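What follows are several structures.
Where a number appears in this text, it was derived from the coordinates with a stated rule and is not lab data. Just so it is clear, the structure is predicted and the values come from calculations on it, not from any experiment. Cβ atoms are built from the backbone, for glycine too; each structure is taken alone.
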Structure 1
Amino acid sequence: MAAQETKARILASAFQEFAEYGVAGARVDRIAKNAGCNKNLIYVYFDSKENLFATVLDQHLADAYAGLEFTPQNLPDLSRRVFDYAQANPDVYRLLAWATLERTAARPPAREKEHDRKIPLIREQQGAGAVNGGVPPELLLMAVMALATAWSPAFPFGVTANPNATLEQAAIREAVGEMVERIVRPEG
């Protein structure tokens, strides 16, 4: 049990370190110190800093996907829930941004699995006429996620990037849902 507790402390410490500094800027010494363990244990458990990063990212994305039920029949509502999650969990999106910027980790398995699961569900809704069939499902999913997360404090257009913004979070959330509604609404 001590090994599992140590791993959990390492993962928690690594999450904070990677969210703040990315892979290149993160220091294994700081992770170990904040986890209250020997630096060598990190390498024993995770082999490398890059594998530790991939583990942390995959764990947090899996948690996000598990907590955000995918509703292809109601993509505007999904965009609102993703918006809420992004507002409440900006460090998860910072991890994802670091992974994209640094190109240090392959597409996390949790992300790949969820993406591959969602595309046929959107295509099914398109076939039923419930979702715009004129846009490839991959682009619809990308549009939902991009609109829902763009105002996250972790991204350039987010709340922290514009401290003088006059829009209220609730208004932004509803606007995101309305924009997604326009995008996914069946033609005709």
Structure 2
Amino acid sequence: MILSSTERRGDARERLLARLLDAFHEALPSPEVSLREIAARTDTSHALLRYHFGSLPGVLAAMLEAQRTRDNEKLFEAAQEGTFDDLVMAIWRAYTRPEQLSRVRGFFHVVGLAAYSPEDFREFIDSLGDLTKMLASLAEREGLGTEEALTAATVAVAAIRGLLLQEVLTPAARSEDAVALILRMSKGRSA
């Protein structure tokens, strides 16, 4: 069977992405690192990285997408047995582990770049709704209507991301207390 050049390029991109993920584990390269340094760490060439990902921000976005997809699969498994609140807390705990700090910083770096150039980050932007969909599904399972469930999920994810940004910028903040407060408010309970 003869594969098209596009299929071969896709396979090569996936293999290269797997090497990047293996080399950096749960972390992301710093935005100050050059493609040449990343290439050296992954035993490849910067030209291949540029060909498959376009730029350093393209490498970061692809790595984040892959890491978040893997995270979401684990969170989805946990959500099967849990509640909306359980999943919110699981998301929070997953992304506030110390080894996640470079990824959280990288996430906000790529989001900032995507805000200025959304056409260059379309796949990344399109993947940002995955957690919202998971949470909305749980909220519906718990009795909320479709629209209300989506709103509750959207607010929860926005709050988590805002609190994660606060954690990056001012780590001494009491963000876990804020997450608990947001959950009580989302249920219409008194703070």
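For mean count of other Cβ atoms within 10 Å over residues 13-20, the calculated result is 16.1, so let me know which of 1, 2 that is.
Label of the source structure: 2.
Given a value of 1.6 for distance in nm of label points 7 Å out along Cα→Cβ at positions 53 and 149, calculated from one of 1, 2, which structure does it belong to?
Of the options listed, only 1 reproduces it.
On to the next question. For structures 1, 2, which has the highest computed value of mean count of other Cβ atoms within 10 Å over residues 61-68?
Once mean count of other Cβ atoms within 10 Å over residues 61-68 is tallied for 1, 2, the winner is 2.
Give the label, chosen from 1, 2, of the structure having the highest value of FRET efficiency 1/(1 + (r/R0)^6) of positions 125 and 141 (r between Cβ atoms, R0 = 25 Å, to 0.05).
Ranking 1, 2 on FRET efficiency 1/(1 + (r/R0)^6) of positions 125 and 141 (r between Cβ atoms, R0 = 25 Å, to 0.05), first place is 1.
Also: Figure out for me which of the structures 1, 2 the number 24 belongs to, where relative contact order in percent (Cα under 8 Å, 6 or more apart) was derived from the coordinates.
Computing relative contact order in percent (Cα under 8 Å, 6 or more apart) on every structure in 1, 2 gives 24 only for 1.
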